[in-house]
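Peer 1: The following blocks contain the structures, represented as structure tokens.
Throughout, read-outs are computed from the coordinates displayed, never taken from laboratory work. Predicted model only: the values in this text are computed from it and were never measured. Cβ atoms are built from the backbone, for glycine too; each structure is taken alone.
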Structure I
Amino acid sequence: YGIAAYPKKHTPENIPELYQIAAKTGGVFVNPALTEPFGLTLIEAAASGLPVVATNDGGPRDIIDTCKHGVLIDPHDASALGEALADAISNRPRWKKWSQNARTRALQEYTWEGHVTKYISELEELHFHRELPRSHYPKGNLTKFNRLLVTHIRGIFQGEDRARQELIDLIQSNRENLGICVSTRLNREEALQKIDEIDGPRPDFLICSSGSEIFSGPELVVDKSWEKQIDFRWDREQIKELVRSLPDLSIDESEQRYFRITLSADANSTTMRKDIRKLLRQHNLYANVVYSYDHLFDILPIRATTGHALRHVSLKWGIPAKAIIVCRYQTGDESMLLGSSQGVVLGVPDSLTEQLRGSPHIFFARQSGASGVLAGIRHFQFLSSFTEHETYL
């Protein structure tokens, strides 16, 4: 009846050796599974030059058709399986052909190098030539920053005079390497007006309108790539028409932006938010519903949150998460604290941010405003030297 060897145990490192032993002794790999969605083991066998006898269900059909290194069988027919095994082993010329095909085609079709080579060759055959629009980056080198302080207007620019001045002095003394990002529900013009009124330092990045707008550079120009990203499945007019049918709600025309629909509610805020989300789901509309303040709700594109906006800034300008500190006060910025950057909760936390207590990268400052921001910077030693990580939000 021959000899069967059952290894008592094996590690992942041993698996290639098992295939190689079978290949060197002129054997085959058999996979008689009733169903095989993909067939990774057949590719592993091919990489070792080992022919296969495999189930005719699922992925093996495509793999064997590609690699030409074996035969398919009906796993319910034991006699046919035995005959296929005996034939595969005894027909030596064909076995050698299968083994050669296995090694060659596994490298061509099932490695990253092979995939990239094939992908590029397919692209070259398309012969398309289209001039891409030139990106217009704002003047100034935003990539110079190796740290980014993210807060809202009150976070940096308001508070007792002594703490406020200390924070501004700290920012100015590190301005060469420290970027400033202000996140606000206000639009660009309103935010800059507020900053000018309190004589605050001009930010390098603005995340406005509840995360639906990003501006950057000395001139704070709009980030078109962010607009393109959040435009996914955003049907502004249909959403506006739909929410008009809800009682106790009215559209606040003075607050409207293209990527933000603001509603004023007379009813309970928690219940109303659920009602809005339910209505959108019933009509297969994708959007975020955020409670702002004073019974105001913002409906935003599904990809538009302050957290996603900050991640976009992090990736686009190459600022690692470890180099970002987020100081949050107002409701609506919880998503900014859920990444891997360092977070500072200013003042008395609400119920959502209270759930983050105990997280190693979240610091709860007792103070609000500039005093709380300073406490967070000291807690994380944010402006001390650090090793740059290739980790983004």
Structure II
Amino acid sequence: MRVTFVTSKINLESAGGSVPDLDLKVRDMQALGEDVQVVTVFSELNKLENLPYTVIEESISSPKTLHKIHWKILQILRKHQQSTDVFHIEGQFAYGGALYRILGGKPVVAFYNRESLAWNASTFRARIRQYIERFLNKFLAPHIDHFIFTTPQLAARYRAFGIRIPSSNHSVMPDFVDNTLLQKLPHEKKDNVVRIFASGRMIQDKGFNLLVDALALLPKQQREMIAVTLSGDGPEREALQEQARARGIGNTVHFPGWVSKHEMHATLANCDIFIYPRFHKELSSVLLLEALAVHRPVVVPEGGGLEWLAGEATLTFKDNDAVSLAKAIEKLVESPNMRETLSHAAAKRISEFDHRTLAVRLRKILQTAAEI
């Protein structure tokens, strides 16, 4: 089977979790004996080094408007259809993929791992775009052969936004994560300090301010038992440091800034509790999968994609509620037995998401779409 993956960019050094996910999918398809190539469409963002597969660089010039992106996707798919049996495209390119399919193109599988930009319409222009995308979701997107979503919550949200998806034509599949090296990292417990870790871009949406508030609410005795590392950089970092000092926990919380992936993974492996204070409710997280891979107990907001992803390895709190988050942290700090139970649950949960098993499922989806 000849598979063409159409993605925005390939940059394994600095890009987010969607790029390692795509890279691993391509490698796994090759390992299964499939003929694979990758087409990037925002190729000015590429950083290609020693990749074991072919990358074809296409370009969508600025301004990258909704109409321009999807019309160009249609043209790119047509250009490469003679060398493929089935296309795997990012959900953000689904309208162009669906139009290509309507016009007699090869089968298209769309992978959704992020929210739609049209969901939040705070301006008149945004509301116009939302109306247009609702129309496209209802009448155009259903021509995609198969939809893959990273969480059930994300699938439900897109359905609510108008995509008519037959139950037989969609799957839930989290991002691919290679746990091989992560699971070899040691968890070195040298003292009785409970180490808490959170990481990410320091912007308001990530909820680090909520975590700082929650930590400040812990009883004094517990604050003396913990050491907290909040790694990452961003526009909110200085404000968060000042917030920690103002709340009296400046010596408890360490802000190392941006660190290499290797350093981040080492800190993750050596923490006792991993916390994801806030995220878009429907989405998955590669970082959370990595926390499960090193068998860390996790604390996440209740009722969303993160809770589904972590399964029984998590203690949840009410979304955007510092008091609720503080209570969850307090329970785990006080109970080594609970941390051990959640650690075992993390090991079990991550085994369900082994990328090689997911690759076999993905190949079957692609084969079915291509009728091979």
Structure III
Amino acid sequence: MRIFPALALLILLISACGGDSPPQVKPGTPVEVATSRTATVPLYLDALGRLAASDAVNITPQVSGQLLSAHFEQGSRVEKGQLLFRIDPRKYRANLQEATGRLEQAVAELTVRELELARNANLAKKDFVSKQQYDRFGAEVAEAEGSVLSAQGSLATAEINLAFTDVRAPIAGIAGLYQTDVGNIVTMGGSDTLTTIESHDPLWVDIGLPGSSIGRLTKHLAKAGGQLTIEVRALGSKAPPAPALLSIVDNRVSDKTGTVTLRATLDNSAGNFWPGQPVQTRTLLQQVPGAILVPQSSVGVGQGGPFVFVVEEDKKVRQQSVTLGQTQGKDIVVLTGLKAGVQVVTTGRILLSDQAEVRIETAPTPAPGKNKAS
């Protein structure tokens, strides 16, 4: 019968295909881990702020007239007392000349009255002039003295008004754009603004600190003797922060924003910052020794709040709730729920649940000459 050779051939084929047995897959979800550690970390408060000029002035006319000329470049630095604009001075020169003449008339009139009073003084002693008449001469002198004072005041006003036709910078700073063009009629006390000047050095840093943090701030401010340094960085910038000195803490929490305004003084001699610019601020309160740190990648957030997966000795994970503090580079401070020297899952966490079995793997080493992905 031919069945036996066919059966033998089938057995040989099965034996040839069998080969070695398949490798055994190790149980557990593959994860990477890190060990929680202690370090001395700075305790700080982060908040958004906005820069403001330490001095800002709207330049408005103090006399009325035609704006004849401008004497500065828009956006340039101006010094205190520098000529900015000139208003037509002709009317004010005429007023000054008229006031000068009136003063001279008043002085001459006073001289005449004083001489008349002096001449009649001896006559009054000899009763050649009645007391009533002599008193009238004295009153005329007093009236003439009043006229001199009034004329002196008018002259001073005319001098001031003429000086006001030269519009000068009351402070040093950066001038803004022309807000009124040359040739226009400007009015004293009106709504005409000629330009603005803002002082850029130093700058104010106005910070909105949450009201819930004000207690911590004032506590450490008292310990620091009333002086705290604030790090200031332009929003989104990677440049090194600039130091500012906290100078003012407002006396109330805003009912609109729930924040307290802090004001710090920023040295801007390098000109790196500009009024109105939003900034990120960090206020250093103290150095905290023995803080627990874990990688930020090890922290998840569930319905019960932040948690980490702790690897136990039996290679199972325990979901551990934690209270978090501030970030420290790529790490984060754990305030409660964890101690140092504990392994926590950093990669593969999303596939885990409480009491899941894991298999610890080593993170791949980057090839020489290549940077790790950020």
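Peer 1: Any idea which of I, II, III comes out highest on FRET efficiency 1/(1 + (r/R0)^6) of positions 147 and 291 (r between Cβ atoms, R0 = 25 Å, to 0.05)?
Peer 2: II
Peer 1: Separate question: Starting from the value 22.0, 67: which structure in I, II, III was Rg and Dmax of the Cα atoms in Å, for residues 59-234 alone calculated from?
Peer 2: Going through each structure in turn, the value belongs to II.
Peer 1: I have 18.0 for mean count of other Cβ atoms within 10 Å over residues 67-74, calculated from one of the structures I, II, III. Which structure is it?
Peer 2: Values: I: 20.6; II: 18.0; III: 14.4.
Only structure II yields this read-out.
Peer 1: Same structure, new question: Please compute Rg/Rh (Cα atoms, Kirkwood Rh) for structures I, II, III and give me the label with the greatest value.
Peer 2: Comparing I, II, III by Rg/Rh (Cα atoms, Kirkwood Rh), the maximum is at III.
Peer 1: I, II, III: which one has relative contact order in percent (Cα under 8 Å, 6 or more apart), as calculated, at 27?
Peer 2: III
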